[in-house]
1. One of P, Q was used to compute mean count of other Cβ atoms within 10 Å over residues 120-127, and the result was 28.5. Which label is that?
2. For distance in nm of label points 7 Å out along Cα→Cβ at positions 64 and 248, which of the structures P, Q scores highest?
3. Work out the source of -26000 here, i.e. which of P, Q gives that when helix-only ellipticity at 222 nm (-39500 (n - 2.57) for each DSSP H run of 4 or more, over all residues; to 500) is computed.
4. Once distance in nm of label points 7 Å out along Cα→Cβ at positions 168 and 256 is calculated for all of P, Q, which comes out largest?
5. Taking mean count of other Cβ atoms within 10 Å over residues 208-215 for each of P, Q, which is largest?
6. Match the computed value 16.2 of Kirkwood radius over Cα pairs in Å, for residues 136-279 alone to one of the structures P, Q, and report its label.
7. From P, Q, which structure was relative contact order in percent (Cα under 8 Å, 6 or more apart) = 19 calculated on?
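Throughout, read-outs are computed from the coordinates displayed, never taken from laboratory work. Treat the numbers as computed from the prediction; the structure is a model and nothing was measured. Cβ atoms are built from the backbone, for glycine too; each structure is taken alone.
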Structure P
Amino acid sequence: MIWRELVEEAEARLAAAGVADPNVSARWIGRQATGTDGAEWLDVAEQPATTRQVVSFDRMIERRCQGEPLQYVVGRWGFRTLDLFVDSRVLIPRPETETVAERAIAELDRVQSGRPDPVVVDLGTGSGAIGLAVAAERPGTEVWLTDLSADALAVASANLAGLGRHGGSVRVAEGHWFEALPETLAGTVGVVVSNPPYVSSSAELEPQVAAWEPELALLAERGGTADLVTLIEQAPAWLTERGALVLEMAPDQVDAMAARAAAGFSEVETVDDLAGRARAIVARYPHR
């Protein structure tokens, strides 16, 4: 069979299994099975599939039919300029986090105008998305990727290896929030950025999220704010005088966390995501 026919059959299988947007999943999986991207797929679509390709394609389609997220099935997902390896050890990179990475880079540029070579720390890095976006878009910046999960750091390290020469100034450290960092960094960090767990531990997650994504990276005590509060309270000791904390959270947490940050920082700004919802805070100039 040619690939176009295989993808059409797969769409029908996915639709029968109740998968949303089955055409999107079938084409993504077809591209993954053939090793093609974008316009390359149009050249392959009318070509016959090899036996090995069909076996790989069918396995991925079956995984998707079982409800596994598309990102985990194809094993990769785009984040800003990056093509990241992802699996169930880490959260799936989401568009709202791209906004957080953008603000972290903007804060780096601001801090760098008054202090050469500032350090950026991505706490709870998961796949490494935010920190590696900084490293890729601002080459030479010293970036630290930390996570409590050794499994997550294995994924981040794989993505770091894929960054090539831009990864030369990136460090990886295991540990709980700031405990992962060497004490010599205290007071020297230009930007601390994090997408921490911020879903209430008592919340009912969407079935696909609950079944596949790591709870450690999603759930937090105190209505989802426990880790947010820890980061807000501990960040000032690690930041330079001009430094900034960039912190992702749920829209209904932004006002309360901005008010809490105002006690430890001279300037606090809220940030909307691409859908226009409050999604993050930027806290600048830590009090000593």
Structure Q
Amino acid sequence: MQFTTTLIESSEQMKKVLTKIQLYWPLIKSLQTGLLVATGMAGYMTVRCPVFNLPTMVGLFISLVTSISGSTILNMWWDRDIDAKMRRTQQRPLPSNKISPREALVVGLVLSFVGMGLATTIDALFGLIIFAGLFFDVVIYTIWLKRRTCWSIVLGGISGAIPILAGRALGLGSIDWIGIVLALGILLWIPTHILTFSMRYFADYKAACVPTFASVYGFTFTRATIAISSVLASLAMVGAAWGIGMTWGFLRLLGVLSIGLLLLAFTMIFRPSEKVNFGLFKYASLYMLSSMMLMVL
């Protein structure tokens, strides 16, 4: 009888844990977090073979997942008033009161400090770069600039470029030009990703009074910015690939992927449509993930 009672209690606790995980899953933006973690792992593997460095790889993975998830939750905590005004985000756990702001703040801080602490334990330079990413994401982008200027994505984009720089620095023991160019490629790719998204949800951002390129400069200027950003991002990724010694076959494949990105970007200028815009948004993520896989291979 006692065993049955204990089993039922354990089952109920497990259900509560699973429910809590389901609530926090949207708060960490799992797809975005996964992509950033993938870039960090790829950065490390451009220098070190993962098979012979499994303990470091595990530490790298855990530190990236916890620090990125923590900073994302802190962003959600700060922006909960904005999310409540946008139809796309009104049902997120914080604006819908499924999770209390205090709890989200505590969880975000704990995850952030765990990630930074583990990163610093692994390597001081790696930990410093991770801290810089958190600072730019939470303080510079979310708290200071996001509600003030549409150019916030430039400085905020630095945080998105940090994981790959941190991963390569961890493997190399220092920051080199290839790591900087890889980070620059992601920094230049971010406008393609974010600006297409902000155009798709133009009304939501306007309702929340969040300045975007489309609301400040118009759609034509925004599309031109996306095209220029895509060209520069492609050049940076190809340059970094050449720097790490990517074989000609893989380099050609990266070139084909880059051409696809450019074709969509310029199609959006000359034949703009919602379908092309959303297609570019989706392809941009696929392009970056594929680029990271080619870097590793």
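1. Working: P: 28.5; Q: 17.5.
Clearly, the read-out refers to P.
2. Values: P: 2.4; Q: 3.1.
Structure Q comes out on top.
3. Values: P: -12000; Q: -26000.
Computing helix-only ellipticity at 222 nm (-39500 (n - 2.57) for each DSSP H run of 4 or more, over all residues; to 500) on every structure in P, Q gives -26000 only for Q.
4. Working: P: 4.6; Q: 2.5.
Once distance in nm of label points 7 Å out along Cα→Cβ at positions 168 and 256 is worked out for each structure, P has the highest.
5. Result for mean count of other Cβ atoms within 10 Å over residues 208-215 over P, Q: largest is Q.
6. Numbers: P: 16.6; Q: 16.2.
The structure behind it is Q.
7. Numbers: P: 14; Q: 19.
For relative contact order in percent (Cα under 8 Å, 6 or more apart), the value 19 is produced by structure Q.
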